[in-house]
Structure 1
């Protein structure tokens with residue numbers, strides 16, 4: 001299950017240094033093109049905004065037809081699923097049919113579990129042994145892993161357990177041509193990145209798939225993170241927020257410093273993939289159809305990053 005982290009205004013004030021030097025909206029009117037020698041990064045969309053309507057299991061399978069249609073209309077290069085979509089017995093046939101119908105591929109899947117808890121490992125690996133082969137059958141290539149929040153600092157033994165199962169997951173993914181990556185929410189990067197550093201101390205070369213907005217909310221500057229871990233970053237999620245810490249309806253409305261992020265990625269010759277992941281506040285009322293929100297977000301990425 002994919003849990004969303006709570007985030008208060010006090011948290012935002014404490015972490016707002018991560019937004020220092022940002023510009024307000026409208027920078028998306030000025031394109032920042034990728035280096036001519038490097039092909040543009042492919043941009044997918046994660047389906048969370050559909051899944052958020054289906055608590056507590058977040059299974060947006062009933063809305064996948066609409067999702068594929070919206071994302072094709074908006075100009076995305078692919079769709080990132082959630083693990084729950086792949087647990088259905090007919091998942092491969094159903095999703096492959098939607099992919100063909102709308103002409104947009106499945107590019108990956110996110111996955112979350114309590115990897116720090118050794119007692120859950122057998123059940124988790126049994127589940128992943130279903131999800132990963134089905135993702136491979138759909139030609140997905142990225143597998144974004146959230147390691148689970150213990151609601152407290154993890155112990156050395158728990159970090160050891162976390163690293164052990166990540167090695168198993170990595171081996172299974174490799175056998176199916178899939179690249180696993182560590183996908184963060186706030187808990188992995190809060191408190192001086194205690195959780196993420198605990199994992200990387202044991203698996204220093206593990207690939208990363210950061211969510212740049214959760215970095216900000218965890219008190220981490222995305223540009224510094226990119227410059228520090230560029231060689232390991234193979235994937236990332238993009239989202240925007242206003243100066244008060246609330247999420248925008250679409251990318252380009254808020255204070256996320258996409259120009260600086262784009263510059264850091266170019267400087268570090270980023271060659272991975274990216275995905276837009278929309279998320280709305282609990283009482284948010286949309287001002288336009290969702291497909292138009294996706295399109296505006298996709299257009300912002302195209303002009304701000306050159307992708």
Structure 2
């Protein structure tokens with residue numbers, strides 16, 4: 001973890017209070033903390049830094065990680081193709097990330113990519129702001145993203161058919177500066193960042209996967225600046241009781257709170273700017289992109305991800 005992040009981080013256990021960490025650095029190289037511990041000055045919670053990765057998810061357990069499908073090599077390679085397939089010149093690759101990148105206007109400050117998986121959009125935002133941070137609850141995703149950050153290339157074994165695999169090499173464009181990005185394991189429902197510290201915030205294909213979608217929006221708003229800020233949310237709104245109970249969905253219901261379509265409800269929440277989502281956002285016209293996940297050479301999942309971009 002880049003040492004410069006220390007001044008931005010707070011204990012996610014103690015939210016909404018903001019208590020900084022005391023860093024016990026065991027091994028450091030060129031401003032990168034490779035091994036150490038972050039200790040909360042208030043609750044004394046300990047968060048390790050292992051092989052350069054800060055583990056800042058307050059809800060994570062070793063048993064959860066062991067059974068998480070997002071920690072497997074096969075899923076990681078699938079997401080690496082989804083994020084970087086266009087860089088490989090793959091004719092089947094999605095252009096979703098290029099579209100999303102075009103929606104974000106360059107501006108100073110820090111960008112946060114929540115649920116950023118293996119890092120494509122974090123790298124892209126690093127080119128239009130001063131510094132970009134990608135977070136995800138998957139340690140395997142963050143390790144892959146940091147390997148790309150450090151080495152600028154990554155050999156990936158893609159599933160062809162059955163037990164057959166073939167290798168491709170992902171190489172980052174020169175315009176994506178590694179020194180202006182970082183990746184940490186963190187949770188979108190308890191962000192370990194100071195309030196009003198983020199200028200650009202993205203949430204791509206995440207809000208229908210978290211246990212509390214509204215809490216995700218509240219946390220976004222807590223860390224995002226009141227002025228000179230942008231927010232991009234894109235999602236297929238595939239509501240599922242496996243992710244969250246029906247009563248907390250932000251759409252997909254015929255009656256009750258947040259009945260109707262999720263995209264319209266999110267846009268209305270942002271425009272109204274009430275309570276924890278104040279001050280109000282200026283919401284642009286919505287749109288959608290087609291995003292792909294690749295399982296193997298003969299199987300792809302095509303996903304319509306509906307987006308809204310807002311600013312204030």
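For which of 1, 2 does Cα extents along the principal axes in Å, for residues 89-248 alone, calculated from the coordinates, equal 43, 39, 28?
1
When FRET efficiency 1/(1 + (r/R0)^6) of positions 201 and 257 (r between Cβ atoms, R0 = 30 Å, to 0.05) is compared over structures 1, 2, which one is greatest?
2
I have 27 for relative contact order in percent (Cα under 8 Å, 6 or more apart), calculated from one of the structures 1, 2. Which structure is it?
1
So if we calculate mean count of other Cβ atoms within 10 Å over residues 49-56 for every structure here (1, 2), which label has the highest result? Write out the running numbers ahead of the final one.
Numbers: 1: 15.2; 2: 20.6.
Comparing 1, 2 by mean count of other Cβ atoms within 10 Å over residues 49-56, the maximum is at 2.
Supply the structure label, taken from 1, 2, corresponding to helix-only ellipticity at 222 nm (-39500 (n - 2.57) for each DSSP H run of 4 or more, over all residues; to 500) with the calculated value -6500.
Derived from the structure labelled 2.
No lab work stands behind these numbers, since they all come straight from the coordinates. Fair warning: this is a prediction, and the values are worked out from it, not measured in the lab. Cβ atoms are built from the backbone, for glycine too; each structure is taken alone.
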